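Where a number appears in this text, it was derived from the coordinates with a stated rule and is not lab data. Here the structure is a predicted model, which is why all the values come from computation and not from measurement. Cβ atoms are built from the backbone, for glycine too; each structure is taken alone.
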Structure I
Amino acid sequence: MALSQRSQLISLYEALIKCWNNRDARGMAGLYANGGGQIGFDGSQISGPGDIEKHLAPIFRDHPTGRFVFIIREVKLLGEALGLVRAIAGMVPRDGTDINSSLNAVQTMLARKQRSLWKVELFQNTPARLDGRPDDVAAMTRELQAVVKAQL
């Protein structure tokens with residue numbers, strides 16, 4: 001994959017996370033393709049930028065949502081205009097600096113290049129409970145905690 005394609009995919013993922021952290025429903029929704037969708041931590045499925053914005057706006061308005069930190073695990077081109085970003089993510093409370101390990105997640109973003117602009121086709125935020133593997137949860141949390149200062 002050309003560096004520019006990789007950089008563009010990473011930039012799109014980072015913009016998505018930045019919008020979440022800034023509680024910017026409109027900005028986040030604007031990163032999605034017209035038919036793009038999101039699957040939330042609780043399994044909510046929302047399609048299209050308009051519905052994504054309508055779903056996120058009251059969450060951001062009514063709840064002190066935590067801030068994501070992340071470590072990108074994989075970036076690859078799946079075709080000429082389709083890319084994948086996989087990451088692990090941790091959530092830090094707005095008034096804190098420590099990862100809440102119960103909210104660790106595995107995130108997957110599928111993006112499509114439309115003309116010269118990458119747009120999110122699917123973003124999935126899956127709980128990383130790692131059932132029966134508390135040492136793996138602790139290791140993930142330590143790894144994510146190490147990037148908190150740099151990212152927040």
Structure II
Amino acid sequence: MSEVEFVTDQLKCAFDGGAWHGPALMEVLEGVDAGTALARPIASGHNIWELVLHIAGWERVVTRRLQGEASTLSDDENFGPIGQQTEAAWREAIQTLGSTHAELIRVVRGLNDARLDDRVPAKDHNVRFMLTGAVQHAAYHGGQIALLKRACA
């Protein structure tokens with residue numbers, strides 16, 4: 001297995017399932033409806049919907065950086081904004097998260113192992129470090145979402 005194949009597998013495990021730590025991000029999101037996604041059991045914390053938008057936003061950033069763009073998110077883009085607060089809009093947010101992740105996987109699969117040592121545009125770290133961080137990011141926020149989901153049950 002090449003290193004790029006390994007990184008791709010890790011991204012998929014943290015996002016879709018098969019991770020050693022337990023449920024992956026999309027597994028945790030199963031059964032979450034718009035009301036639960038909007039609930040704020042920790043008054044000063046983010047809700048599930050905001051976290052989903054945040055993860056999708058950063059996966060887009062990682063994809064753009066892999067394509068050579070010095071990309072980031074503004075403060076407003078980082079955790080929202082949530083537009084319509086309907087069940088259909090929530091399902092669309094989940095769908096966007098899935099398609100954003102699929103695009104990241106597609107771009108990562110197109111890399112060769114030598115690219116992992118390349119510097120990320122406008123950053124002081126390499127592609128390997130960024131992609132490892134993307135795996136960690138999905139797992140970290142998946143854990144947060146699991147706790148928020150439990151608090152709403």
Structure III
Amino acid sequence: MSTTEHADNGRQYITFMANGQEFASNIMAIREIRGWTDTTALPHVPHYVRGVINLRGNVLPVIDLKAKLGLGMTEASVKNVIIVINDGARTTGILVDAVSDIITLAAGDIQPPPDVMANDADTHIDGIAIRDGRMVTILSTSSLSASADLAA
């Protein structure tokens with residue numbers, strides 16, 4: 001398959017790092033990428049919800065991706081970024097270590113998550129792709145957004 005055909009048949013994803021691992025989300029779900037902003041904590045929310053921020057007059061919940069995926073809490077600093085995602089129904093911020101790249105993947109490039117994953121973790125992962133010798137975990141942005149709704 002030529003590069004042109006690959007691009008025509010694929011979807012674009014933004015890749016980002018969390019806990020030394022590379023993740024990706026469909027570029028169409030990403031509204032903006034912004035620097036780390038301190039959050040306002042909320043009572044009675046799951047441990048992975050860092051709190052909320054003011055995004056141009058709107059209250060935006062921020063989920064710590066590492067914590068949500070069971071990889072520990074992020075020590076947030078000015079080096080971290082918040083990826084603002086929108087799945088059509090909700091807008092959520094996802095705290096990650098850094099944004100890496102934009103890649104194009106065809107449906108055949110993405111393999112299903114392995115069977116050994118717990119059912120809850122499986123809902124957050126759409127699949128795994130291998131790009132240039134590295135593994136990229138494709139996240140379900142609608143599932144992560146729904147997590148913020150459940151926490152509110």
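Taking relative contact order in percent (Cα under 8 Å, 6 or more apart) as the measure, the highest value among I, II, III is held by II.
Structures I, II, III were shown, and distance in nm of label points 7 Å out along Cα→Cβ at positions 64 and 80 at 5.1 was computed from I. Thinking of I, II, III, which structure, once helix-only ellipticity at 222 nm (-39500 (n - 2.57) for each DSSP H run of 4 or more, over all residues; to 500) is computed, gives back -20000? Value -20000 for helix-only ellipticity at 222 nm (-39500 (n - 2.57) for each DSSP H run of 4 or more, over all residues; to 500) corresponds to II out of I, II, III.
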